[in-house]
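Only the coordinates and a few stated rules stand behind these numbers; no lab work does. Note that the structure is a prediction, hence the values are computed from the model and not measured. Cβ atoms are built from the backbone, for glycine too; each structure is taken alone.
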Structure I
Amino acid sequence: MSQRILVINTGSSSLRVALFQKASKDAVLTAMIERIGAGEALLRIDRPGSPTRTEPLAAKDHTEALTALLGRLEREGIQRDDIVAVGHRVVHGGDTLTHPVVITPEVITEIGRASDLAPLHNPYNLLGIEAARTAFPSVPHVAVFDTAFHATLPPEAHLYAIPYQLYRHHRIRRYGFHGTSHGYIRHHLPSVLKKKLPARVVSLHLGNGASACAILNGESVDTTMGLTPLEGLMMGTRSGDIDPAVIGHLVGREEMSVGNALALLNQQSGLRGVSGLSSDVRDLLKAESDGDERAKLALDLYCYRIGKTIGAMAAVMGGIDAVAFTAGVGENAVSLRMRSLKRLGHLGIRANAAKNRKLVGGVEGVFHAGRVVLAVVHTDEARVIAVATAKTAGK
């Protein structure tokens, strides 16, 4: 019998899975179900060496989606008995769940308590856990938290300058996110560089969501996302850093509720809001090349924020030795990497444009022409979760 680990990442209307041989580094299969609960769902399956396959799927909820997916996997020759552990991505662990843990009723309660800090994520993570525990009742299930990598943030980095009792009573502090991705950078960057991890690294996870992390001697010492994933860099639809008084201004001038104002900052701002076109960098780069000034403005603002943040992270660490770009935009938007770095020559950051152009489509490598190492790393959050699941379930 094969011993395999199933990794599950549940969204509001999606279910992503990856299947790993217990001793293997690479997923033997990945699959994604989209549009759960919206009539006809869509399943996509990828196996190394085989073409991607898509097919419709009947799934009114996450339990039906996972059951249908397991049926498809059996047709692929993967039996339920092959699964020896299940790993779950959970976005927010609050201030109590700071390491991967075997899921128990008490852990589920704590994940639920943190749902008010990640209302768009944790409730759906719990749906995935419920569906998977029903499907695999006799194997260990492990929760791996996005926030856990940032548990090493010192007080001066994680506290807000608000009355201290609000932190004590309501856990209002910076937690940080994308921890599995930043943690992967910490572990995998040495293999890309072919040398040990530099002491002072800025990790840039740039996708539809985006965050930066200062990694000093292998530990997260600062990051841009905060209590929620809204804070920090400009993103696809999120505003990132903003004067908090803007919310009061919107409530007063636009007659919005606080909830609607927060929804605007989360879902209608960022690249989409500034450009008026799209949250997708590819769309905006094309529009910019066609002369669209708003698209150019959005991309300029996006890159300006990234460059400014790199400088701030360097100040936190007392210097900088490497910058690593990852995730969809970081790995593929060649021109935006150059634009983000153009003001940072005083830090010893200079890019090799020719090498930079070659680093797309999952190709990893370096493209620096100065003292500071510049790298593109293909993130693999599912692998991080699989490794953590194997170690935690083994305990």
Structure II
Amino acid sequence: MLLAETTAVALRSIRANTLRSVLTMLGIIIGVAAVITMVALGSGAQRAVEERIAVLGANVFTVFAGQLGQRGVSTADRTILSTDDYEALRRDAAQLNAVVPEMQQSLQVVFGNQNRSLQIVGTTANYVEVKNYTVPYGRMFTAGDDAARRRYAVLGSSVPDMLGANPEAMIHQTIQIRGIPFEIVGVLSPKGAAGGFTNPDEQILIPLATAQFRVFGSKRLRSMSVEVQEGVPIEQGMVDLERVLRREHKIRPGADNDFTIRNQQDLLETQQQATRIFTSLLASIAAVSLVVGGIGIMNIMLVSVTERTREIGVRKALGATRANILLQFLIEALTLCLLGGGLGILVGMGATAVLARAMHWNALVSPKAVIVAFGFSALVGLFFGLWPARRAARLDPIVALRYE
């Protein structure tokens, strides 16, 4: 009964100074909202990376010509990957299930009255399977189309919009690539950028032989995507590829590779780790405002103790103990922080939804972050409310009654 009465007195005191109480809670509201929003955006980014890993597949890696860097300095390609390397891998690499060569160049594309510079990718018919695409409109060109050097084109999902056309209506239409007419036979499903410099949704696929002999006039490959056989560790597939390419490039034992193997899953896991660190940093910065809000609560509670010195003296004269006074002011501080934390949760969830919709960001509100932020706000109330409460409890009743 005494606890209920003390709580009621504390709540009446807060209601008596509503505006001041709201302004005092503002730091807690902003802090909790900021923590929830930052963690939600970071969690959304991590989820996007996880989805990207699932899309790429755990058994796919990529090989590029040249080395990415040497002694900390970026270097240009010292050699090339060619269609000869592709044929050697198909013939001699026993651990590989599929090899997808890619020769790429930016060329002028004309469709109707639209003229764009787009990435043209010469590749093979298994590109769709290895890269986990679907073809919602039309079809992918076949190995027979590649062997016959057909002038067929498969568009990335964003290309129809870039050319101002309906994707379904573009099937069997003619598109000019470098002045050469190509029949559009399919449109790919959207994939989204993977953090690189190009967007795969903004490229056009053509058969490898057509690209080599009719468009590019070269057998140089930009890269090869490699899928290892089921049940084979990806590292074993890398060793198999390395063995064949070192032989084809006549690299001496002990010498460095003149090509780079990049495990896409490792790359995305590194990106995921960086996202986690960045999220933790942002959440820590946001948590500082919770501490600032706690200091504000301590300040206003000290002012409240000074203003209510005579009231404290009266309560003590009527029999209130130090514990009663201490509990009353702790409850006031804790109530301010909990109310601020509750409002901060609502503001944070609202801000997350608004940012996700307006900026097209991935966002995922974490229940753990909500619980931690709310619990931390309660700890702030207890920690910063303790000193003012102890100061009020230690007041001498005679001195307090004389206070004007």
Exercise for the section: Could you tell me which structure in I, II was used to calculate helix-only ellipticity at 222 nm (-39500 (n - 2.57) for each DSSP H run of 4 or more, over all residues; to 500) as -11500? Expected result: I
Exercise for the section: Name the one structure among I, II that Cα extents along the principal axes in Å, for residues 207-366 alone of 99, 39, 28 was derived from. Expected result: II
Practice task
Determine which structure produced the value 3.0 for distance in nm of label points 7 Å out along Cα→Cβ at positions 319 and 383, calculated from the coordinates; the candidates are I, II.
Solution key: I
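Using P(r) over Cα pairs in 10 Å bins from 0, in percent as the calculated read-out, with 5, 17, 19, 15, 12, 9, 9, 8, 5, 2, 0 as its value, let me know the right label among I, II. Please list the in-between numbers first.
Details: I: 5, 21, 31, 28, 13, 2, 0; II: 5, 17, 19, 15, 12, 9, 9, 8, 5, 2, 0.
Going through each structure in turn, the value belongs to II.
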Fill in the blank from the handout: When I, II are compared on distance in nm of label points 7 Å out along Cα→Cβ at positions 7 and 111, the highest value belongs to II
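Quick check for you: by relative contact order in percent (Cα under 8 Å, 6 or more apart), which of I, II is greatest? Write down the numbers at each step before the final one.
Numbers: I: 14; II: 30.
Top value of relative contact order in percent (Cα under 8 Å, 6 or more apart), among I, II, belongs to structure II.
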Problem - Winner on FRET efficiency 1/(1 + (r/R0)^6) of positions 167 and 303 (r between Cβ atoms, R0 = 41 Å, to 0.05) once structures I, II are ranked, highest first - result: I
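Tell me which structure, out of I, II, gives 0.97 once Rg/Rh (Cα atoms, Kirkwood Rh), for residues 279-374 alone is calculated. Please report the intermediate quantities before stating the final value.
Working: I: 0.97; II: 1.17.
Source structure: I.
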